[in-house]
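There are structures below to look over.
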Structure I
Amino acid sequence: MALYKRGDVWHYSFTLKGWRYRGSTHCRRKSDALLVEERERRHAELGGLSRDKEDWSLEAVSDLFFTARGADKKSAADIAARLETTVRLIGPNMLVTEISPKVIQAAIQARRLEPSRRGRPLSNATINRDLIDQTLRPMLRFAAHNLEIPIKQIVWRELRLPEPRGRTRTFKAQELAAWRANLPAWHRPVFDFFVRYGVRLGEAFFHCDAVDLERGEVVLRTRKAGDDHVLPLLPEDVSDLAARIGRARAAGIDTPWLRQMKDGSLRPITYGGFAWASRKALDKAGIEDARPAHDLRHHAATEITRRGGLKAAQVVLGHASIISTQRYAHPNRADTLAALGHKIDHSDETQEKKVNENR
């Protein structure tokens with residue numbers, strides 16, 4: 001027998017005579033949940049639980065799917081929240097064998113009427129993730145392949161709401177220069193780091209201990225797969241960071257990005273402060289349709305892809321899958337013309353030379 005939590009509620013799971021029984025105890029205290037688990041076990045021993053109905057319900061299959069495919073992931077809390085939303089909108093007692101396109105469409109429409117936590121309408125991308133991409137589609141596939149449950153045929157592309165195509169924002173050299181010139185001097189080294197490495201806003205403000213000066217690299221984060229995203233640093237940046245880290249530690253500051261005040265004291269630069277300053281610099285430079293930090297990631301990713309290829313960009317950006325990196329592989333006009341610049345010499349002299357070389 002076993003108890004496990006999904007959110008604040010305890011769920012039970014036990015096997016009896018080769019059959020597995022799972023469900024919610026609806027209890028927030030473990031002591032109460034243990035009593036419910038024991039009651040359900042005795043009920044099952046007396047034949048009071050219907051194995052077919054219990055296992056084929058959306059709530060039961062959702063519990064099983066989460067335990068098998070979501071509980072051990074870094075994003076387990078997000079997966080659990082989306083599963084709870086799906087179960088709530090469709091109904092916990094709905095049999096998965098009865099889930100049809102019509103049922104899913106009704107859930108999607110109901111979800112569209114619900115506001116986000118900030119009171120704004122939910123985006124199509126959020127609804128697709130909540131009800132299809134990370135819940136129903138993988139869960140029903142799991143039920144069909146692993147539990148041998150007969151699932152209705154569903155054409156998912158006809159149910160998904162349309163999403164805008166992702167953009168890749170790049171900047172001309174003049175734009176980057178104007179952007180940088182309008183930043184306060186203490187923010188410019190951070191800006192340079194963004195432009196070169198394409199880090200996310202939160203990643204740029206790493207802890208001093210995350211930097212390995214001997215190996216010339218910095219650990220930015222733990223990825224969903226569980227491994228670390230390790231960013232290799234150029235030698236000149238290692239030297240610069242070494243000096244910054246020395247000053248930061250002497251001042252009792254845990255980030256290498258510092259601002260020197262008029263009295264000579266040092267203060268850490270925060271990602272919120274950089275974002276605010278970057279936004280003002282964009283306005284002063286007259287650069288439109290640009291985000292204060294994340295578009296620098298797009299720019300760096302596109303440049304790295306052009307110069308070093310997709311694999312190099314994947315390493316720098318920290319993508320677990322190269323599919324995520326592929327959206328930056330958009331050649332501009334200069335790239336296209338350069339690719340078309342190859343020529344084939346069909347002259348008799350050249351062809352005769354090739355024949356002689358192959359003899």
Structure II
Amino acid sequence: MYAVILAGGVGTRLWPRSRESRPKQFTDITGDGLTMIQATAQRLEGLIEGKDLFVVTGEGYAGLAAEQLPQMPASHIVLEPSGRNTAPAIGLACLHLEQSDPQGVMAILPADHVILDGERFRAALRRANEVAEQGYLVTLGIEPTFAHTGYGYIKRNEAVIVDDDNLPVYSVERFLEKPKRALAEQFLNEGGYYWNGGIFVARVDVMLAELQRQAPDIYDRLAQIRTAMGTPDAQKVLAQVWEEMPSISVDYAVMEGAQKVAMVPMQAGWNDVGSWDALETILEQDAHGNSIAKGEVMLLDSRHNIVYSDKRLVALINVNNLVVVDTGDTLLIGDKNNMQRVKDVVEQLRSQGRTELL
């Protein structure tokens with residue numbers, strides 16, 4: 001099995017630690033000493049060798065990918081001329097993989113997730129690999145722990161494979177959009193619904209065949225890129241064709257309409273760390289509910305705060321429910337329940353031309 005690590009995107013909601021020059025996937029967000037992409041690769045150890053890692057990322061991040069994943073061949077860094085969402089990114093990776101192993105199974109993994117239980121995660125991937133070899137497109141369904149309204153959901157159907165020694169495998173009835181609160185609570189009460197974490201496992205040839213069947217506008221452009229690969233015109237053709245490449249997720253382009261879709265359930269402490277307040281669910285908390293991601297912190301009569309500091313001591317006195325992020329050149333302080341507004345800060349800085357802070 002191969003790993004295709006999707007490492008595009010800027011991670012705006014984790015500003016100011018995540019910057020355009022070094023987005024969150026190339027940064028240590030949780031304070032454990034590993035960047036998020038390094039943690040993604042590390043949890044694959046014992047299952048996928050370094051030589052079988054591939055990374056899809058933007059042209060400006062090739063150096064960071066090579067530096068942070070030295071176990072991966074430099075030729076396995078697949079560069080997108082610009083972001084076109086996950087379906088074209090995965091298709092481009094397939095073109096590189098099919099050159100050496102057209103029927104190889106690939107695990108498609110976002111680079112910016114936190115998974116606390118690596119062994120359970122690897123067990124789910126092993127099971128998904130077995131099913132993908134049979135021609136299924138497989139997704140890992142995250143067993144929900146509460147009625148989250150920020151994730152898409154997967155509704156399982158009947159079991160495809162059940163045995164006592166392995167995880168069950170279900171067919172997928174449908175993928176669902178991010179629900180309103182009442183509907184999310186209904187999903188949880190009914191059971192059989194899982195969070196869609198965007199982790200997929202499939203054979204290279206099966207993924208390409210589904211792109212050809214369901215998304216010919218993407219596949220036809222991939223075919224042009226494939227024809228030019230290995231020729232002096234490869235980069236020129238890639239740049240020209242990519243400008244016309246549709247921007248669409250693999251969920252919409254492939255998974256929702258695929259003919260053989262299976263799901264392996266997973267309960268492994270998964271979190272997509274989409275914003276600073278998400279750290280509260282993955283970090284240890286003190287007796288007063290404070291979560292310290294990084295740095296030296298002094299807390300006096302303060303509760304339920306999240307603190308990240310690169311260099312300086314942070315002292316909090318009689319404050320509650322704050323996120324404090326100090327990166328040296330920038331200090332962010334916000335209400336923990338309104339951290340989605342970090343994007344508004346970034347947009348204001350962009351409109352003011354403050355590119356040195358982006």
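Some values worked out for this structure:
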read-out	value
Origin of the value -14500, where helix-only ellipticity at 222 nm (-39500 (n - 2.57) for each DSSP H run of 4 or more, over all residues; to 500) was derived from one of I, II	I
Read-out relative contact order in percent (Cα under 8 Å, 6 or more apart), computed value 19, structure in I, II	II
Comparison of I, II - label where distance in nm of label points 7 Å out along Cα→Cβ at positions 12 and 316 is highest	I
Structure (I, II) behind the derived value 3.4 of distance in nm of label points 7 Å out along Cα→Cβ at positions 92 and 124	I
Ranking I, II by Kirkwood radius over Cα pairs in Å, the structure that comes out highest	I
Source structure (of I, II) for distance in nm of label points 7 Å out along Cα→Cβ at positions 36 and 276, computed value 4.6	I
Computed 4.2 for distance in nm of label points 7 Å out along Cα→Cβ at positions 60 and 156 - originating structure among I, II	II
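Rule-based calculations on the coordinates, nothing more; no lab input. On a predicted model such as this, the values are computed, not experimentally measured, just so you know. Cβ atoms are built from the backbone, for glycine too; each structure is taken alone.
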